[in-house]
Each structure stands twice: as structure tokens, then as C-alpha cells.
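These are the structures in question, set out in turn.
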Structure I
Amino acid sequence: MISYFNSLKSFIENFVYQVTIDNFIFKLHYKVTASMLALFSIIGTLNQFVGDPIDCLDHPQINSQLLDEYCWIHSTFIDHAKMNGTMGVHFPAPGIVNHRDGEGETFKVTYYPFVCLVHFLMACLLCIPYWIWMLWENGIVKGWVQQLRSPVIAEETKKDEINRLVQAYKKRFKNNNIYAWIYLFCEFLNCLGVILVIYLLDIFLGYKFYNYGFEIWKFSTNKTEVNPMIKLFPTVTQCIYRKYGPTGTIEKLSTLCVLPLNIINGRVYAFLWFWLVIVEILSIISFLYRIATFCFKWVRRCSLRARSTFINGEDINWIIKECKVGDWFFLLLLAKNMEHLAFKEFISSFKKALPTDKISSQSHV
């Protein structure tokens, strides 16, 4: 029973006092956006295997299951040139006309069977910068602050841990630049990753995703336009089944197919478009801010002061003056994860323990 409660206590402490080695914008990529895409993939997969992803009208000459499978594999289509008009008067559904090969603006719905797979791959793509950073960081910060995260800690234990940190940091002092530059590179990959996701989705959807959000916004203000969700994610499409006739000639049998998943897909991709744009804007702002902290000492001073309100101005000025940008970045991560008073004592102890020959030597960025 005691071991059970100890395990529960350890789990709660690890959950409450999680080690943070990135920022909120970084988490938007691998935690929020990637998780949403993975969830969309799971929901879509369940609908495909549990529900009926495509249902075509029965044809007297073709088995209904065969027709569904044929249209699922070989794709369906609509005619974008025949979207304007009154449904039931000009056409049975938007884009459904008496089709002739080579006429109209045929839009093939080839993406339909692969939506779930693409969502999963995009989720993995957005996690790559996080995986790179995790492999490089390798739990260094967690190992350093494991005993100093909780505000409730024995005084003797705190002193021993602070002394251990001081000795360990003396060995790393002036040697943290690569550590910081790798993080900056991963933030750049975050910005690049969202752009790549938008570009790949644009290719996947027949180069119609790039302007999808703009068209939805335009449609919301002008209802005379054709609904872009119907244009890109039609729920009723046309399928042509080709087979050999009695004399060996090719016969074309046309039928209508219902794509129920496109009711969800249209709204999911509308949300994704606006979400990805917002995440990209925030990522660029975060990346530019990170560059500013690497280039300007006054920005580093403001950042550290905001993070460590318990440290006096003299100690902050000492850190900015004596530490390289990598040292400052590593200290910033420690400040994020250590109890405030423990971090203050660590800085004070480190200043006293640092040999004078290391102070003011190689302190430039």
C-alpha cells in the first residue's frame, strides 16, 4: 500500500512539476496541432472502416458493391463550370451534369481515400523539430533540476543539489552555444514545417487549399458565390464505370455517388487553414524574438528579468555581461524549471565559485 501511494505521489509530482525545455509556441506544433491531426486521422479511419465512406446509386447492369469499390478506387468527379444555378432545376446537385469527355472543368476527387493517411503524415512532420530537439537535449535539464522543481524541499537537500549544480555548470560554462543554436534551428524548422504542411496539403487537394480560407471568408460576406466547401469537398459526385459491351466496344455507365465524409472534411480543412495560418504567424514572431535574444543583450536581460523576478538587478547584469548566449539560454531553461529561491541561491553560489580567470574572458556572444 505504501509503495502504491509513493508511486502515485511520484506521478503527481512529475505531472505538476513537468520539466519545460521549450516554449508555448513550440508546444503548439507537436502537442496541439499534431494531436489534432492525429485525432482527425483516427476519426476518419473509424468512419471509413465502421461506416460507409461512399455510396453510389444502384445500376441494373452492375453489382452495387462492385460499383462502390470501383468509384472509391478510381475516384469520382464534378464539373466546376456547372456550379451556378438552382439545384433541382439546372442540375440534381452542384457540379453534376450530363458529362462528355473533354468538356467542362472536371475536378476529380482523388484525395478522398487518402485523407486519414495524409493527416497522420502531417502530424508526424510537425513533430520532427521536437524529436530533433529531444534527441539533442537528451534530458540534460531534467537531470539537473530533478530535485529542485518542487517549492517544498528540505534545506539540506537543497544546499547539496545547488552545490552539485554549481560544480556541473562550471564545467559547461562558456560551452553552451551549440546547445542554444540547435534550439534556434528547431524553432526555424517549426516555421518551415507549417509552410511545408500547407504546401503539401495544397498539392494533395489539387492546388485548391492555398486559397481555401480566403474563399470561405469571401463566401461568408457574399452568399451569391459558390460555396467553396462544395467545390472542394462535394458530397454528391459523378462516377463513370467503363466496361466492354457485347460487341467489344467500351460502354460508359454513369452514376451518382454520395461522399458523406466530405461533410466533415470541408469543415475540418476550413478550421485547419485558419489554424495553420495563426500558428505560422505566431511561430515567425517567436523565431524573430529568439533571434533578437541571440543578437541583443538588452533583450536577454529583459527576458531573464521577466522569468526570474526574485533575482536582483546586479546578478542579472552579471549574467548578461559574463555569459555567452548559450550560457544565458541554458540558465533561462534552469530558471523555468527550478523553484525561484533555489535558482537565486544557485546564481549567487555560482558567482562565488567561479574562478576569476573565467570571469570577463570570452564573455562576448
Structure II
Amino acid sequence: MASRKPSSPSGQDSNSAISRRSVLKAAGGLAAASILSAPFVRPSYAAATLRVSNFGGFFEEAFAKSVYPAFTKQTGIAVQSIPQSGSSQFLVQLGQAIQAGSAPMDICCAGQADVIRGRQRGLWATVEGSKLKNLGNLMDGFVYSEDGKVDGVGAMAWYITLIANPSEFEKLPDSWTELWKPRASAWGLQGGGNSVLLDIVASVYFGGPSTLDTQEGIDKVIAKIAELKPNAKLWWTDEGSMQSAYQNDEVVGGLYFHDVSMIMKKEGTDVASIFPKEGAVLGYNAWCVPKVSQVSDATIAFLDWSATPECHELIARNVGAAPLIERSKLTLTDDEFNAVSFTGKPIVVASAAKVKNADYISTQMLKMLGQ
């Protein structure tokens, strides 16, 4: 859930993740931490202190207060929580530290794009999948691995939905195609090369994310996005600007984060967060291990615990991020689950294609919006 955002909880760019986290942080305090009923077991490596980093601000504070203590209670392994930069320089700085033979953390939380870029740069250590007994709890697609060796374990997810002001619609829309219906200067839409409109259009109009693998496909997708220009009041890259535009009645709705929308609604804003029939957009973060030395037993224990229902329940309740484990395996109430997630099939951010074609996508999106 940064790079929510994440970026994020994230397929989002790092700057948008930072602003989203600040929105969440400003929304209020954390829920009380859940207490696990599992018996206390102190394995031989329990004396170790594990350094775990997460996106600075809300996420790092929430994990330190409400998630890591449960891991320590169950294993006896102390966790030192470290704030992590959400900027584009994170991988650069981490790479420099690894090259020097050290890293400021044993485990970090990375957005989808950073997991891919980090792998390309040789930054991540791998763990034999057979050592992670709980990986089967995670839904398909949320473990990064090659040849049975894991270099990223799904941590948390976020959703972007179609939000709408109920007073502006006789009947609330149920499809992303609503955005293309004639409605001049009405919507707040995400701009920039990381826009999830790319993923939405690829899935709704062109058969799926593989469309973004080629420049020809990207051109078709961006041409379809260009049709939205008359309907767009705001092209946002910062979540705070979208929130302000909606709450000031400058837009009737648009693309926005489900969890933040639920906080807005709880605090009195009249907003509906709609999971369209084609699926809401899902992005996620993963736990990765900087490649400095042999992966410790304590690190493996954390990665394995992070794939348990207990961990994902704590994250949903206390961090406000969506679980990556099937609903049937969780003890979340309907209200708790619906506050962060849904049970339909999502549109997963096509991070691999976006990383591969990042420069081309950014150039073409800027050109389209500038015309």
C-alpha cells in the first residue's frame, strides 16, 4: 500500500504516494492494535533485531505501533522501524549503500515499479520459495519470483475507484465508460505517465494490459484517453488537489483512492466510492530484502509471517490498506473489509509495461495533454 500510492502503497509515482500518505495521516489517529492469540514461541534467532523500513509518516508509524509488535510477540524478534524515503532517489541511494557493502535496513517496502527496477539493478536478495510456508495464502500475482526464488512478497494493496457526488446523478454510474459520456468539465482525472487511466483504458477498451507492451498499443490507449479532455475539469498528479477540487464542488467525481474516500465520507463529505463492473484499479507494495549479505533466519521469519491472514488483518484495520489474501481466509468484518477492499476482480496496474515504456508513455501523455 505507499508506494499507497502504493507511490506508493504502489504502482504510483513516489511523489503522489507521499501526498496520499499525508492525506491519510491528516485524517486522524490509528485504530487500536489487534492482539494475536497465537502462543509465544522464542526460536533460536529471537535475540536478533530486524531493521524494517516503510514509507515515512503515516505508514511507518502505523506499522511500528500496530503491526510489528504482533510479529515480535509471536516470534520474539524485535523490530527496529525505519522511515523510508518515498522519493525517486530511494533506489539510487539504496544502490549506493549496497555497493558500499551495507544497507540501512534488512527489509524494505517497495512499490511495484521499484521492485522491478530494483531487480533490474541487482538490488534484491532472493529466498528459496520453499522456506516461505505461508506464501500460498497470498492471491495469485502478488509474489515476485524467478525459478523458485522469491525477491518480493506482497505486503499491502490500494484501490483507485470511480468516485461520484450522489447529488449530481439520478443513478450512480457503475462503469468506467461513464467518464466518456458527454459531461463538459466535470471530472477530476489522473494525469502523468503513471496515470491509472492507462490501465483502465487498456482493460476496458483494448482487451487487457498487454496493450501497453508496445508503442502502437500505447498510442491507441492515449488516443482513447484524449477523448476525455472535454470532460475533464482537472488533470491531477497530486491527490490533495483532487480532494480539494471534489470537496469544493469543482468536479462531480473522478478517479480517487478508495481508502481516502472512505475517510472523507466518514468525516462528512458526500461521496460515493464505486467499484465499477469492469473492476477497480489495484496497485500493491512488496517486502524486499536489500542484497548485502546472506539472508538471515529472522528476515525469512518476517517474510513468512507477512503472508499470514493475521498480518494482513492488522494492516487492514490499522493501516487502512487492502489485504492480498482472499476474503474467506480473513476474520475482518464486512465493514472492515469494505473500508479498504472489495471481492470483485481488479484491474491490476501494469507496472512491468509502464517501467519498460516509461519514457515513451510520459512523453506521449504530456504531448496529448498539451495539445
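Coordinate-derived values only; no laboratory data. Since the model is a prediction, treat every value here as computed from it, not as a measurement.
To test your reading of the models, identify which of I, II gives 13.1, 35 for Rg and Dmax of the Cα atoms in Å, for residues 68-115 alone when calculated. Here the read-out was taken from II.
Each of the structures I, II was assessed by percent of Cα pairs over 25 Å apart; the largest value belongs to I. To test your reading of the models, identify which of I, II gives 16.9, 55 for Rg and Dmax of the Cα atoms in Å, for residues 140-291 alone when calculated. Here the read-out was taken from II. helix-only ellipticity at 222 nm (-39500 (n - 2.57) for each DSSP H run of 4 or more, over all residues; to 500) computed as -19500: which structure among I, II? The correct label is I.
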